[in-house]
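Trainee: So, here's a batch of structures to check.
What follows is calculated from the coordinates using simple rules that are stated; it is not laboratory data. Keep in mind the model is a prediction, meaning the values are calculated, not measured. Cβ atoms are built from the backbone, for glycine too; each structure is taken alone.
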Structure I
Amino acid sequence: MDDDATVSAADIARLAGVGRAAVSNWRRRYPDFPAPVGGTASSPLFGLSAVAGWFRARGKKFELSAGERAWQRLRALGDDLDLAERVNRAGVFFAFQAGLLDSFDSKLDDPELITLLSEMTHRAGPLESFELLCHRYFEAHSRRLSATPEPVAELMARLAGPVATILDPACGFGALALASGAKTVLGQDSDPMTASIATLRLRLRGIEAEVHAVDALREDAFAGRTAEAVLCDPPFNERAWGHDELVGDARWEYGLPPRGEPELAWVQHCLAHVEPGGTVVILMPGAAAGRRSGKRIRGNLLRAGAVRAVITLTGSDLWLLRRPVPGQRPPSTVLLAEAGDDPSTVDEMWREFGERPESGVRIIDLLDDDVDLTPARRRGRDEDLGRAFQAVHGRFAELTPQLPPLEAADGEPAFTTIGELVKAGVVEVKHAARTDGEHPIAEGGDVVASVTGIAYVHSGPPAPVGAGLTVYRVDSDRLDADFLAGCLRAADLPAASASTRIDGRRVRIPRVAIDVQREYGQVFRRLAEFDTVLRQTAETGRELVRLGFAGLVEGRLRPGR
């Protein structure tokens, strides 16, 4: 057993066949229970060998299958930040074992791991073996990964209907594609490892999969191609989604998406890739149905008959759209409903609306100054407003931001500047013109920043940056990209009026060792994630306040006791 392998409390509970509460109880009751060797106070990690020895000494059940041993070996072979790459390499091994590849070169150079993967294949087959490792990875990074809940994915697939070909432009690890039952899947995801894992999961099931590792909005890999249905769970509230470089894009048939409405860009991207009469099922943030900045596009979608339903689930809205058929008369009603935390009720709502379309909301009544498609504002039953308040309240509680632990530090580090780092060859800076002109290419690991405070590490294939942005290419052996992005985000970047370009040469960078930079870089990333959730919390909180006032005034809510 690998002495470096570690397990979480959840891992111990699973391996011992007990609940997590039992593990917490053992830690309190038994002084000799192995002490944590890593992790955090809230999520400690324990040495696997020590835990197994503790169980054996007490005659307790603690089984380690080949799959569990392979998973722990994968985790022990490197940093958790590179775990997806190692899981992907294991998937390549399984694909070779399944006969999907003529040769095997997945860069797995650990004999013990290869032996364990071979044993897994012999016992459970390549597909089940790879799914085990994928699910362990999803569990280990559940807070970092954004996955469509299985009941919601299955619901979206049912609403799309039985189809042979689907497209998912933000496919993640393939949850929607797997739920659809389609024989052919077209997909995109901006992260190469995610896209590769999704491809392997699909192909090991015999599904024909074409998945491109590139951002679908910025670089449409399927331009001019359509599918029978499009399923999509896009990222919400992305600030840097490509607004400036996509002005005039042919996909914006219903209007140029405002800078703060990336979700309406995803809606139009999906409609551009579905056959006439085909269905689009897409998850959207609740605010997208009513934000004033998107009312023109919502109005155009309604007039064309593209929007067929907006249904509120816990945490998001489900939009059902159909691409209009040329010459066909648009429908006169749309379904606006709420399902709360029970997605199974949506099937019946949709069936009833199909049988009695007159039961929906008249589209002409929605084409007012707000074009508000929020289901909570269109209820006819008294109890609905109260249910909506409870649903949004539950969503608000789930959105509690997790601030990374920070503590006071004494002293002040020595500083350098980006200008000095450029002279030392540590950073290369490339500016994009604010109007027509040169737009540098951002490669994976480059830092992209704007004068408005945006700063992020580019991932995925090379792509041109938008107007007014700056690309910082770092020597990764001497400067951590996430560390630089955090420093740029913390700075007020001065603009040089003569060139109208961002001048970040005077931005101060703490002069610390590369390992310290990487530690800080991880915290900067977590702070950025905290900021995203904080904005979602504020948006959901405003909706909660609105529903509270409306419900109390209309008599559909009352003070609690």
Structure II
Amino acid sequence: MRFAAIRDVTRTILRLATPYFRSEERVFAIGMLAVVIGLQLFGVWLNVQYNSWNNDFYNALQKKDWAEFVHQMFFVFSWIAALSILSGTYQTYLRQWLQIRWRRWMVAQYIGRWMAEARHYRLRLSGNPADNPDQRIAEDTDQFVNLTLQIGIAILGQIVQLVSFIVILWNLSGDQPLLLFGQSYHIPGYLVWAALIYSVIGTVLAHYIGRALVNINFLQQRFEADFRFALVRNRENGEEIALLGGEPAERRALGVRFAHVVANYFRLMLRQKWLNFYQSGFGQIAIIFPFVVVAPLYFTTDMELGRLMQIAQAFGIVQAALSFFANNYDTLAVWKAVVNRLDGFDTSLRTTESEAAAGPKLVKDEAKPALAIDNLLVRLPDGRAIVEVPSLTIAPRERVLVTGPSGSGKTSLFRALAGIWPFGEGAAHIPSKADLLILPQNAYMPLGTLRAALAYPDDPDSISPEAAREALETVNLGWLSEHLEDEANWGNRLSGGEQQRVAVARALIHKPDWLLLDEATSALDEAGQAEIYRLLDEKLPEATIVSIGHRASLVPLHQRFLRLAKGENGIHRVVEDAEPEPVPA
């Protein structure tokens, strides 16, 4: 990997990682990280002690010194092993503690940014490259924190271990000559140079063989997330699929998505196979390589067995430290793929945050007693203008019906009035203390209790059970009162009409000043629709109600009528109507 690429990856990792260590949890985070790093360095010191023990232990074996053997085996080794077990166990435990706290903070930050100011909706509309944000928040943060701690601490430990054992290995080389093909060569610290040459060659070959794993792992995570998303979509739309007899089509679509998973996994297997071949061979040769280098000296001089074993172990540690990237290339490739995905999501969020000012605005204005629109232009995501409102005022307590042909931009206009549509210009002004609530055609039922669905988006405890039961009785859903605290997927349990009634009950509970209904009664029959509007008139007499609809039966339920009429330039304009004829949907 080129230096510039390494530099860019390091900067990205630091940009993603450092906010936690500057957050409100920084005292715990920095303190716990320091303890984990301290235990890692303590482990390096124990390895130095173990290396020294190798010399004494194997010399005792060579000399058949029973007393020294017992002392080295049951006293010296025992305290080194005991401390190694204790420090290793607590290093893992404390690292996991830091990991879950870091992940909890990171997930909270991403969810907060993703859900703020309708950014989740803007990301979806903009065609932003951050696919499957749920997977990036749920899985990529977990892998990022885990691998960053695991690899980062390991690299630090390897650096300290490398420095420590290079000194030991250099000293063990001493003035001993390098014997090669019967010739004697005096190269200071030749064992260090031998380890360095072996490791550099190994790292270069590992990068050449395994570099494709970064992109393959990136795609594997994407294909897995796409397949899982498709499965969830099937589960959520099971009724519609069953009614249409769409199971064969869904099986084909799922098969195509899973085929991407399988095909890419075979690519991953093939590349991993060659890397495993190489790493296994590299590791096996590394076991005997120090003996190959030192054996001529051992057999031609008075070198003791303990010194040979000490050199072999020190050489192996230096070689392993220098070969860290070669030995862990597959893990590093996964880490790099996770970093790329999380960086892409973070970049998308920052882009969306910087574009927060884009699109029509909903402005709360003390000077405006009514809903007032001046020069509002609504565009489609491709930039084409679809609706313009040069000037419009809707007074408090008015009942307004908006009609227009399908595709004329009625729903986009409502989204713009809500301040969530990012395409267009202009603003809608409402009184500063006014509460606005929009009921879309597809009523949203959050996961949880029915009381939570009625209180949404407020906390379930914000409404009393009595108020919830009264609202259900009012919209003719009294039979649900006994299920207020039931945990269920109410979007699947209730019919479309029942869901729309729950949404109306939600409006009755919230008592908004401005209520926009985007075909919010389309799943009800005309009698049920008339009943709902009568309830809204009775229970919310102070509210301003603006409806989108196509049924002729909606006309007598409103007092003012607006229509989206197509102009010569293809842009629809809001015009006043007397009493309109129903417009085909």
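Trainee: For relative contact order in percent (Cα under 8 Å, 6 or more apart), which of I, II scores largest?
Mentor: Top value of relative contact order in percent (Cα under 8 Å, 6 or more apart), among I, II, belongs to structure II.
Trainee: So, one more: I have -12500 for helix-only ellipticity at 222 nm (-39500 (n - 2.57) for each DSSP H run of 4 or more, over all residues; to 500), calculated from one of the structures I, II. Which structure is it?
Mentor: Of the options listed, only I reproduces it.
Trainee: Follow-up question, since we're still on this one. Computing semi-axes √(5λ) of the Cα gyration tensor in Å, for residues 480-519 alone gives 25, 8, 7 for which of I, II?
Mentor: I
Trainee: If distance in nm of label points 7 Å out along Cα→Cβ at positions 120 and 464 comes out at 4.3 when worked out from the coordinates, which of I, II was used?
Mentor: Among I, II, the structure yielding 4.3 for distance in nm of label points 7 Å out along Cα→Cβ at positions 120 and 464 is I.
Trainee: Figure out for me which of the structures I, II the number -0.52, -0.99, -1.26 belongs to, where log10 I(q)/I(0) by the Debye sum over Cα atoms at q = 0.06, 0.10, 0.12 Å⁻¹ was derived from the coordinates.
Mentor: Going label by label, the one that fits is II.
Trainee: Have a look at I, II and say which one yields 19.9, 58 for Rg and Dmax of the Cα atoms in Å, for residues 336-503 alone, as calculated.
Mentor: Checking each candidate, the match is II.
Trainee: Out of I, II, choose the structure whose coordinates give distance in nm of label points 7 Å out along Cα→Cβ at positions 160 and 216 equal to 3.5 when calculated.
Mentor: Answer by label: II.
Trainee: For structures I, II, calculate distance in nm of label points 7 Å out along Cα→Cβ at positions 40 and 416 and state which one comes out highest.
Mentor: II
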